Structure 1
């Protein structure tokens, strides 16, 4: 499997870090490209500490101001793209086809090629413009997976709380994971 993971400057860097770590462990992923928005590193350093986002070795890293990446073309065969976290500004640009950078252009390609595109917005509350942008992307075929943790598995750490969202992203990417307790017969037991 070939993936693209984009990280924007929205709060929620822990989701990106946990996702990249799990993808790195996965034997199902052959190639993973990481695209960082202009403010992604700054926000990650604030939220994760001075070292910021730690991108696993072997993953190819790109900035948001280049089109010299294979996944910005429909002729390249990538299975899925996830934007984690996804700022509402990025979401709005994608919804309106404003492909001003690598992230928005690549998302546009994934939509037009009918490939899996997962957006993980973290902002709340939404205004009406943002809600309409979400609907536009749902209608275009994107998977909208807001960073809304679940608690029935009784997570005990911040990482475990974040993993309830990351596990859902992995599920939608089609990657096996054992990050969280799955819902089963009301007990929150692992399947």
Structure 2
């Protein structure tokens, strides 16, 4: 299953559970947990001397500038883990929009085993709107904007995924158990 892949990558829409599940799985596997948004934030702070929330970094730099920071974060992360004898060497949560950063994904692809955490559109929209309407949705039509974004990104996630984990109606413990079982079963099959 892993071969030369040293990074277990969790991807999916905002509020699908990447960070919470990633931290739990990393702990169960005694691996470091990494969040790409944290790398972006660190690199931005190093370059500018200013600390901003991740959404503000995106607003400040725009999509292309933000994607350059994602690419740099992935490059640094790969350098850190690519030669590890332990496979996987870390668990990485991508940002929700990283799936649209084809250059960064092409760097990560040889080193990553990609798991798509798939949640329904309705549940994700509800979770997102609980914190108010985010900047990436228009106030006039947040549901319509989200539908278009969800449809577009779901196709990209499904294409990039090595495995799809449906999160609907499951607790984090359920998901962690299912993911760990998948990983252990794959590792056993690889040895045979």
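For the read-out Cα extents along the principal axes in Å, a value of 46, 40, 34 was computed from one structure; give its label from 1, 2. Show your work: numbers first, answer last.
Details: 1: 46, 40, 34; 2: 56, 41, 26.
This figure was derived from 1.
Which of 1, 2 yields -18500 for helix-only ellipticity at 222 nm (-39500 (n - 2.57) for each DSSP H run of 4 or more, over all residues; to 500), as computed?
Values: 1: -11500; 2: -18500.
Computed on structure 2.
Have a look at 1, 2 and say which one yields 2.6 for distance in nm of label points 7 Å out along Cα→Cβ at positions 21 and 101, as calculated.
Working: 1: 2.6; 2: 2.0.
Label of the originating structure: 1.
From which structure (1, 2) was mean count of other Cβ atoms within 10 Å over residues 13-20 calculated, if the value obtained is 19.8? Walk me through the intermediate numbers first.
Details: 1: 24.0; 2: 19.8.
Value 19.8 for mean count of other Cβ atoms within 10 Å over residues 13-20 corresponds to 2 out of 1, 2.
When relative contact order in percent (Cα under 8 Å, 6 or more apart) is calculated for each of the structures 1, 2, which structure yields the highest value? Don't skip to the end; give the middle numbers.
Values: 1: 21; 2: 35.
Largest one: structure 2.
A value of 37 was derived for percent of Cα pairs over 21 Å apart, for residues 45-140 alone; which structure in 1, 2 was it taken from? Don't skip to the answer; put the middle values down first.
On the way: 1: 37; 2: 47.
Here the read-out was taken from 1.
With distance in nm of label points 7 Å out along Cα→Cβ at positions 53 and 181 coming out at 3.2, pick the structure among 1, 2 it was computed from. Intermediate results must be reported in sequence, preceding the final value.
Values: 1: 3.2; 2: 3.8.
Going label by label, the one that fits is 1.
Values in this text are rule-based calculations from the coordinates and carry no lab data. What you see is a predicted model, and the numbers here were worked out from it, not measured in a lab. Cβ atoms are built from the backbone, for glycine too; each structure is taken alone.
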